[in-house]
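Listed next: structures, encoded as structure tokens.
FYI, it's all coordinate maths here, none of it is from the lab. Just so it is clear, the structure is predicted and the values come from calculations on it, not from any experiment. Cβ atoms are built from the backbone, for glycine too; each structure is taken alone.
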Structure 1
Amino acid sequence: MGLFPTTNQISISALLDWEKGELEAVTDLDLASTGLRIPAGRNQAEEILREEYLGLIRPLILSLQVDSSSTVETMVQRGDIDLRDLDNICLGARAVPPGFSTDFSRFIGRYIVNLGSLSAALINHRQASAINRPLVPSPSANYTGIIVIADHLLPVHGRNTSVLLQPSLFPKIWDSDMNLIFERNLTDPAITGSGLSPIVRYTRSESIFRPTPSGLEEDLIRIVGERPLRIFAHAVFGLNPTDPIIDRDDAQLILSTENNRRLLQEGRVVMVVNENMIRDTLGP
């Protein structure tokens with residue numbers, strides 16, 4: 001976990017889990033350096049953690065990648081989200097009661113921020129934008145969800161290099177002709193802005209090759225159903241490589257029926273990324 005030292009004998013570390021859709025932060029107060037004694041100092045230690053919490057966790061949240069070109073800090077600077085709203089999300093984190101380390105030298109707090117709450121606060125459109133329909137629809141079955149498999153090194157569009165897809169709060173999907181297929185403004189804000197989960201769920205390849213009739217883990221079935229369309233990404237795009245590029249023919253399968261277009265609007269999209277990208281430490 002990355003560490004952010006402070007002048008108040010407190011550090012914070014964080015693990016970003018894109019599969020769970022959570023940021024888990026741990027605050028660590030060095031009791032010896034504060035002069036606090038236990039057990040009498042417990043209440044003071046809790047108060048210090050409460051007072052310092054926002055200042056400690058805010059840089060972590062601001063550093064999160066929103067899309068290929070923006071972080072949460074960028075969104076704050078543009079006025080897309082107020083810093084007070086961001087602080088309210090941090091204050092709404094699920095907190096585990098703080099406690100002492102095994103040697104009683106440190107006082108530790110643990111907080112879990114739901115990325116769905118953060119992405120909901122960044123969704124400011126009131127209705128879904130229209131999805132472009134093909135002039136000549138392709139024959140297509142009605143699927144229950146969309147899975148984009150991008151778990152290996154992929155060429156970067158416009159560059160002579162290959163990288164692993166980088167998760168973000170609002171990835172886009174492009175076709176091989178560089179037509180935009182999916183982005184947050186195409187989603188129904190009543191669904192994707194509910195705060196339950198981000199607009200795209202990330203997972204590992206083993207989660208879509210299970211010994212079950214659908215091949216999926218149970219929690220993925222709740223998102224993409226038992227008959228999802230599985231698509232392999234052919235490349236990635238973006239200043240930061242957050243956006244998969246799929247074949248035009250696969251894109252046509254999605255866009256050619258009302259049912260499949262609805263899957264985009266409802267955010268019934270899962271992206272399979274490399275094991276090394278599913279979790280991330282934050283900080284220097």
Structure 2
Amino acid sequence: MNNSHIIIGYGNWAKKIIKFLKRNNFFSRIIVITRKKQFFILPKYKKIDRKDLNNIFLKAKSVHICSNNQSHFLYIKKFVNLNKDIIVEKPFINSQKELQNINKIIKRNNKKILVNYTDLYNSFFPKIKKIFYNNLNNKIYLNVIYSKQDKKFKKKYQCVNEWLDHPLSIILELFKSFPKFKIIGFKSVYRNKIINEELEVQYKLKNILISFLITNMNKKKRIFIIKTLKKNYFFDLNDRLIKNNKSSFYNLYKNLNKINKSKNLFNLSFHKKIFKEKLKIIKKLK
């Protein structure tokens with residue numbers, strides 16, 4: 001593709017995305033913007049003067065917001081008004097006020113935003129959907145575990161807030177709405193200026209039971225277990241076979257090309273439902 005793409009932020013996640021984009025030739029030019037500096041990273045490294053940014057913004061086709069989630073609203077507002085195709089990392093936004101403002105901006109500009117709910121773009125997820133929908137008439141149990149011990153948090157509920165979007169996006173995509181939830185357990189431990197948290201939540205609807213565990217107390221895990229009457233299925237997202245399949249980045253950027261078509265994942269209502277459900281859970285914890 002002969003076009004320009006902007007990456008906001010240059011942390012570990014942004015670097016992974018840039019590495020993927022360079023390897024797969026999605027864009028002819030990639031521009032990185034941080035709070036302190038800005039530069040071309042493709043076709044080759046070159047510093048950019050701050051005064052040239054507006055012209056670069058106008059020419060770019062799309063943007064991926066990978067900065068701190070507290071800055072998401074400002075960047076979304078800026079690039080929606082510039083009529084760019086937008087990918088934003090989760091959490092999408094941080095408050096009801098931001099949600100209301102984004103709602104107005106998007107309606108005024110008739111734009112859609114692609115939020116990177118990573119699991120929904122992973123190659124294994126269509127298999128989970130197929131298993132799930134093929135067993136709806138029988139008892140079915142889905143258990144999801146998200147664990148990453150090296151992730152450090154300094155505020156209470158920060159771990160929960162950052163990770164809840166993952167399981168909630170899966171539940172919403174499967175159910176199309178949220179059944180009533182039940183908090184099975186919650187721990188928050190402050191030690192050596194770091195907060196470790198563990199949250200287990202359960203959703204139940206007729207013969208379907210979904211539970212998920214979020215924790216930064218255990219070693220890195222990302223596991224999906226589906227139990228049906230006939231068979232049990234196990235998906236380990238750290239498994240090489242899954243990792244070597246088409247990456248979630250590939251499917252994410254493939255969807256960016258379809259962003260102006262009507263798709264559930266692009267609609268603001270999908271993001272709003274996840275945000276509101278997350279607020280309910282955190283409110284219940286508090």
**Which of 1, 2 yields 1.3 [distance in nm of label points 7 Å out along Cα→Cβ at positions 25 and 257, calculated]** = 2
**Message:** Among 1, 2, considering only mean projected area of the Cα convex hull in nm², which has the greatest calculated value?
**Reply:** 1
**Fill in**
Comparing 1, 2 on mean count of other Cβ atoms within 10 Å over residues 105-112, the highest sits with 1
**Request:** Match the computed value -7500 of helix-only ellipticity at 222 nm (-39500 (n - 2.57) for each DSSP H run of 4 or more, over all residues; to 500) to one of the structures 1, 2, and report its label.
**Result:** 1
**Message:** On distance in nm of label points 7 Å out along Cα→Cβ at positions 193 and 249, which of the structures labelled 1, 2 is highest?
**Reply:** 1
**Complete:** Note: relative contact order in percent (Cα under 8 Å, 6 or more apart) at 17, derived from one of structures 1, 2, originates from structure 2
**Request:** Please state which of the structures 1, 2 yields -0.43, -1.04, -1.14 when log10 I(q)/I(0) by the Debye sum over Cα atoms at q = 0.10, 0.17, 0.19 Å⁻¹, for residues 97-200 alone is computed from it.
**Result:** 2
**Request:** Tell me which of 1, 2 gives 2.7 when you compute distance in nm of label points 7 Å out along Cα→Cβ at positions 49 and 73.
**Result:** 1
